[in-house]
Structure 1
Amino acid sequence: MNGYFIEVAVPGMELFPELRDRARALRENGVRVLFLCAPEFAYLYEECSDAIAPCADIFSADAMVEALTPFQGRLDRFTITNDRIWTLQLEVARRLGMPFTGFDGQVNCRVKARMRTVLADVLPLRHRVVRADELTRANVATVVAHVGVPFVIKPIWGTASAFVDVVKDADQAYDTLAETFAGLASAYPEGPFDDGERTWDPRGEVLLEQFLTGRELSFEAFVQDGELVPLLIQEKLYVSDQDGFRLESGNVCPTPFVSAEEQDQIREILQTVLTTLKVDHTFVHIECKWDGERLGIIEINPRIGGGSVAKSLIEWYGIDVREMILKLHLREPLPRVFERRQDGFLLGVFVNADEGGVFQDYAGLDWVHEQPGYRFEQRYLEPGRRVPRRGESKGTRDEWMYAYDVFYHCGDLDQVDYLHDQTRKRVRMVFEGTFEQETSG
């Protein structure tokens with residue numbers, strides 16, 4: 001590698017230490033690093049980069065191309081394909097003639113409707129793309145007749161679970177779609193995107209697909225040289241329906257409800273899926289459903305899972321996730337088998353913000369930390385942050401949904417209900433103008 005790896009400082013994440021830590025690790029391995037960042041933050045990266053390309057607007061492909069043009073012909077790849085700007089990164093790479101390893105795999109996974117088309121012969125699923133400019137009751141009725149009820153409405157590509165709805169009544173389909181398009185038109189941040197075959201418009205089209213049944217799993221793994229290497233399988237254990245939205249409040253990892261034989265079956269199917277999608281040299285976070293015989297794909301993310309996935313991998317394997325990501329970048333071989341350090345499973349409990357307002361603090365954490373099985377927690381809110389009310393906008397779901405996660409180590413299933421229910425009862429978000437008293441008993 002003779003060119004630069006490009007590290008992008010996305011607005012709002014300039015002070016995130018992971019950016020500089022990753023850059024230092026790359027340079028220690030002989031890789032030259034170029035930072036693309038807003039001019040006022042260039043000073044932050046002088047000690048951990050080989051070059052800096054000040055960019056007037058990180059969210060503009062034109063501005064990114066202008067900033068990187070002086071380095072054209074000397075650019076190897078983006079270090080990370082970022083969930084917020086991946087469309088821009090792919091477009092910039094194309095315009096600059098820059099190699100983009102895994103381009104097809106990225107697009108096939110991230111554009112949900114394209115993924116369904118590519119997998120049509122491997123894992124067929126009834127689906128249709130609906131356009132806003134063709135939204136009529138007659139057209140919707142035709143689509144619903146094909147997809148069936150219940151069905152799921154999804155953006156062409158997503159941000160957390162924003163704008164996702166489960167529709168159980170065909171009579172509600174048109175009104176729900178109209179509401180979804182209205183929200184997308186005003187709030188969706190990215191797009192359109194030309195994948196080289198067609199232009200996708202996330203504000204003007206959505207995906208409708210049949211609702212899958214079975215155990216809801218998250219498959220954490222990586223792919224290297226075409227081989228899928230499984231690490232952990234999480235299972236959503238507590239899921240509730242709220243206004244058409246499925247809200248998860250607890251999971252187990254690794255799931256004790258899927259046998260070793262079933263895990264082997266799932267891995268074989270996913271190996272075929274990822275090969276078909278041309279996904280390679282990356283972590284993968286795959287959400288799927290399994291009924292004991294058939295696997296249904298909900299979504300595939302060509303990256304490590306978010307939230308506490310990295311901490312869970314460290315808990316079970318003691319592995320250095322950052323080092324693994326770096327080796328995937330550099331094509332250095334990783335082990336194919338990892339030995340778990342303990343028995344049992346982790347119970348993850350997720351607490352959401354029940355109301356909106358200016359966040360002050362968490363209440364009830366003393367009880368959590370006193371539990372014998374307590375392992376680690378994830379706090380998503382900082383004091384002073386405004387949290388929207390539930391139902392304020394479909395586009396703000398992730399801002400109240402991700403508030404607090406805690407993980408307990410359990411030796412058996414008898415502990416699960418108690419820890420889940422008590423945690424959800426005791427842990428609360430305290431907002432300005434409210435008074436929270438820790439629950440006793």
Structure 2
Amino acid sequence: MKKLMPVLTFAMCLGLGFPAGADEDNAYFDMDLEDILGLDLEAQEVRGLTFYGYMRANVERVYDVPSVGEDGSTVTNTDPMEWSNPNFNLYGQSRLTSNIDVLFNVFGEDTDFEIKNAWGNLKLYDELQVRVGKQYRRFGLFNEKLDQAPVFVGIEPPELLDGDHLIVPRTTQFAVHGQTEVGTGDLYYTLDTDNSESGAAEDVIPLGYDVRYKTNNFVVGVSGYESSIAGGKTSSTVSVGSGSPSGGVLPWMSGDKYRVYGACVEATWHRALIQTAYWIGDHEATRNAADVLTLVSSAGINQAQKDRFLGENSSQSRETLTEDDVVTTTNYKVKTSYIRLGYTIPTEAGTVTPYVHWDWMDNPETIQSKTYGGDNEAGFADDGQFTKYSTGVVYRPVDSVAIKFDSSVHSQKFNGKTETYPEVRADFSFAFKM
């Protein structure tokens with residue numbers, strides 16, 4: 001299936017089977033919080049501060065997770081049911097003049113608060129606008145919408161945007177963007193930049209880009225990211241032992257120069273939805289030898305990962321290994337793709353949207369332990385590959401309320417055999433305005 005993804009994406013880019021033109025059923029998809037709350041934030045008149053947002057809670061349980069027993073055989077264990085802490089996102093947006101907008105987005109959970117977005121946008125023309133401040137990078141179909149849980153079909157994000165193995169940093173600080181009418185739709189472009197993942201650094205200038213064409217029922221786009229266009233390498237957002245990174249550089253790298261590129265497509269036809277994408281992250285990296293030895297001794301890496309990090313020295317005991325035994329230079333590719341299908345059924349009691357989702361990722365460099373910077377998915381597998389199949393349903397009694405249930409099955413090679421394990425999730429969210 002994964003070998004067919006580039007062909008499928010190209011075919012869909014041609015718009016096969018999805019004619020352009022308006023269709024009122026398409027209102028079920030491609031919505032945002034402003035749409036479902038009936039906020040006309042695109043109006044040109046100057047306005048005061050508008051508050052809106054959503055609240056959310058979810059629960060999940062994972063069954064029959066395989067692990068290696070004391071005798072080397074595979075054993076399974078079921079995790080306890082886990083409720084998330086109820087949380088919320090609060091947006092504030094204002095039009096200061098006819099061509100200047102500001103927005104902030106605050107995430108809250110228990111007593112913790114985080115500013116997710118805080119930017120101002122200056123529109124010189126529709127075709128030329130400048131946005132400054134913390135903002136979500138325009139990348140693919142989901143990055144800008146992940147903080148709007150009631151909006152999108154499904155509970156889990158595509159794996160490329162999972163917080164344990166992001167392939168690009170989600171936010172940026174400066175963007176030039178615009179749009180113009182082309183035929184029956186609009187052409188959008190974005191160029192963005194900010195500091196490196198580890199902060200300001202000499203000879204490190206990141207660059208993100210996105211170009212997409214959008215009609216009433218069709219979106220096709222290409223997105224990309226260069227960790228530096230100035231030749232320098234960047235390091236991770238975290239150190240080894242401090243969790244998973246919030247960008248594409250793994251914690252045990254002393255330096256990494258990488259590029260991510262790919263394409264995405266979204267098409268609707270009456271009440272049906274299809275979303276698909278294919279991405280590649282191409283890394284030229286240098287491992288930190290001391291950090292790798294920490295992984296070998298403390299992170300519980302498997303034999304394939306030892307072979308990768310240590311080469312011909314992988315059979316040595318930890319006590320005899322030195323930093324000179326570590327393979328420090330590594331070039332590798334992270335590849336991922338997904339297909340998401342949904343169909344909305346209107347009823348007198350609201351809308352019901354069953355959906356299916358297929359997701360695949362290949363990351364040969366990562367490890368299992370999240371504490372040491374891994375992801376417990378690709379790093380859980382013998383070969384760095386895993387596939388996830390999901391089915392679920394979204395029930396909306398009204399547009400501003402979403403009740404979601406789904407189930408997934410993970411499949412990967414583990415301990416020499418193909419192993420699968422399921423998980424179930426429920427998610428409850430509702431949007432509000434003040």
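Read-outs: derived from the displayed coordinates by stated rules, not from any lab. Quick caveat: nothing in here was measured; it's all calculated off a predicted structure. Cβ atoms are built from the backbone, for glycine too; each structure is taken alone.
One of 1, 2 was used to calculate relative contact order in percent (Cα under 8 Å, 6 or more apart), giving 15; which? Don't skip to the answer; put the middle values down first.
Numbers: 1: 12; 2: 15.
Label of the source structure: 2.
State the single structure among 1, 2 that was used to calculate helix-only ellipticity at 222 nm (-39500 (n - 2.57) for each DSSP H run of 4 or more, over all residues; to 500), giving -2000.
The structure behind it is 2.
Going by mean count of other Cβ atoms within 10 Å over residues 45-52, which of structures 1, 2 comes out largest?
Checked 1, 2; max of mean count of other Cβ atoms within 10 Å over residues 45-52 sits with 1.
Check the numbers for FRET efficiency 1/(1 + (r/R0)^6) of positions 341 and 397 (r between Cβ atoms, R0 = 25 Å, to 0.05) across 1, 2 and tell me which is largest.
2
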